[in-house]
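Listed below are the structures to be examined.
What follows is calculated from the coordinates using simple rules that are stated; it is not laboratory data. Bear in mind the structure is a predicted one, so any value in this text is a computation, not a measurement. Cβ atoms are built from the backbone, for glycine too; each structure is taken alone.
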Structure I
């Protein structure tokens, strides 16, 4: 039984407590938060959990095997470092840090301490994203031309980081997973509509190897909640919609054929569009957070680090975010990642 301490009981902390309480090989043993009302609510729901207002009580407790960090972003690096130094395995919410060098430091520290360090890029445990990866690897889409993602809603608004750092880590981690690595360069534009100090929305363009271009749109200021990714290949096209519970994946048998046939009408001389059927594959839906936390416990039990969510992959995400932010600050300049 892996005993887990959860630091931070805000938006995501209670979900981690719920899942670690229900998994067969883990126990939500202890939690910490500065808000006594949150701790009271947690204690009323999970009767056997120990609560504290000082996270150091978790780090000092010899009964705690692992720590889940669900705090504001600026605390991720320091809390993860303290937890690793205390000899705990760590699951940290995204992004792992605000600077790539900090991710690299944590990666080396985890190796030195021989502890599992997993970063909560939760969509890599989403059944639809896993299906997309298999579809690309199978060659069914053919050569990938481009991709674009949309992650928008009206709120929730944050004041510790901007919309880019809040939302885009999800899409960047997905795109890096699908295309086997970080982009070569990035450019971005942002807008400060509601808050003069941080961007409420951002558009980013990423160039991946093999001439794949991807666009990312994130916003707290939008009339619709959207969680979609479109990928266009030379054989087929696919759309993933995380909010579609019936059919999150739609595979379009659409492509463009080149022809040498002569046409009288200008504009039809070379390219012909071919439209086939739309396929909705059966996706076995499961809660991604449960799959992620279950994997974290299994990694601890097997003493095996899962590379797609390790600190090196997290470093790629943070490096990309830094490049986009630098581009936004320089009015859209192309920045090498």
Structure II
């Protein structure tokens, strides 16, 4: 086109000697337009390198056809699987995904959330930072019509959509597996105390011990800030106990990697002096010579897919304050 100006619907209409409204309907596969006309319009649009005016479409439909996704760290295999599932659902809905990483920084997470709001994304999926307090989202949620669905790491709030894994089922299986192998000195290296997921793990741990008639021992539950130094400090506390545990359940597989390395430095033989089970089921365990005894699967793809489906249901129905959905997937122990 002269001057590289974009082709318009009116120009296509003039070429075909039909009305612009007919061209518009044909390009959008409207049932009132016959197949032959639709094919002629689309062929001419292709020849003329026509591209829809997205700004006009967004204005007309009051949508940007984008969703925002906030994840702690894309480098973690759990979230890599999750984002793949989300993008598959978004692709089917002809939506674009905009991704932000909180890197477990609460302020960064809030800034990303505000940016998504500013750019008018049609919906937001978020797995909370491990350092996020629940109340930070209440004010933001109350002032927006953008639907938000939490998954995996979710707030302890009843008025939000959330999809997460029931950590207790996998914890019970893990404790049972340890007991069946003769362990009774079982410890937990958990995440930050304020984190909802940490509370779940701690409650599940004590519940599972009680089912086995095992009394929790002093010093056997240690919290970490989930940094490398924090994980090593937590491990040092366990190793320094006079009655050192023989079995440890850890917050997640990345924590376990730090614990295993530190244990080896202390001369502790893995799967002989001390056994580990953790959450998430890190896919690279199978390539290690001495992997932990087991890992608890939390099904990131299932969680993310369901969360995305709930979000798009909210977007399509324009129901931002409908009854919150709480979907829970059971966790399951996978022995190595």
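For which of I, II does Rg and Dmax of the Cα atoms in Å, for residues 87-278 alone, calculated from the coordinates, equal 19.8, 75?
Derived from the structure labelled I.
Quick check on the output: 5, 22, 25, 18, 13, 8, 6, 3, 0, 0 is P(r) over Cα pairs in 10 Å bins from 0, in percent, derived from one of I, II. Which one produced it? The read-out comes from structure II. Assuming -13500 is helix-only ellipticity at 222 nm (-39500 (n - 2.57) for each DSSP H run of 4 or more, over all residues; to 500) as calculated from a single structure, say which of I, II it is. Of the structures listed, the value fits II. Name the one structure among I, II that mean count of other Cβ atoms within 10 Å over residues 151-158 of 19.5 was derived from. Traced to structure II. Between structures I, II, the calculation of distance in nm of label points 7 Å out along Cα→Cβ at positions 71 and 287 yields its largest number for I.
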